[in-house]
Structure 1
Amino acid sequence: AEKLQKTAQNIGALNMADEAFRLKLAVRSQDTQKYKLLIKKIECAFERLKTAMTDPSPAPPRNGEG
């Protein structure tokens, strides 16, 4: 979970990084119900990230641009 958290932070996937951090805490506390839920959340976040990275449409302009 820690490697996933750091990798997600490095690429700007902060939602995934937050979920990975929560997963790390749940594993440490042996909360199996919680970490099963968090794994599903991470899988969903990964799918959203994958879609965003492969979407050919341009990103919306940032404030003051375009």
Structure 2
Amino acid sequence: MKEVIASLATRPNDVRAHLRVRWSVFGKEEGYLSSIKPPVSMEFDGFDGLATTRHFVVTIREEDPR
């Protein structure tokens, strides 16, 4: 069985990690973003800088078969 863990990225390092994953998925894997690599490997838009924006972090963990 899989366990789904959801949390909010509240620390700046967590938010930056979220933006790097978003770039990896939407930019590199799916090709939805410009093919020109940005100076930093993060996908950031105008909403990300708003105080009201929340970043959800979801992790799927496999149950230990023991």
Subject >> Value 1.06, calculated as Rg/Rh (Cα atoms, Kirkwood Rh), assigned to which of 1, 2 >> reply: 2
Original post:
Of structures 1, 2, which gives 25 when relative contact order in percent (Cα under 8 Å, 6 or more apart) is computed from the coordinates?
Top reply: 1
Original post:
Which of 1, 2 yields -23500 for helix-only ellipticity at 222 nm (-39500 (n - 2.57) for each DSSP H run of 4 or more, over all residues; to 500), as computed?
Top reply: 1
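No value in this document is a laboratory result; all are computed from the given coordinates. Predicted, not measured: the structure shown is a model, and the values here were computed from it.
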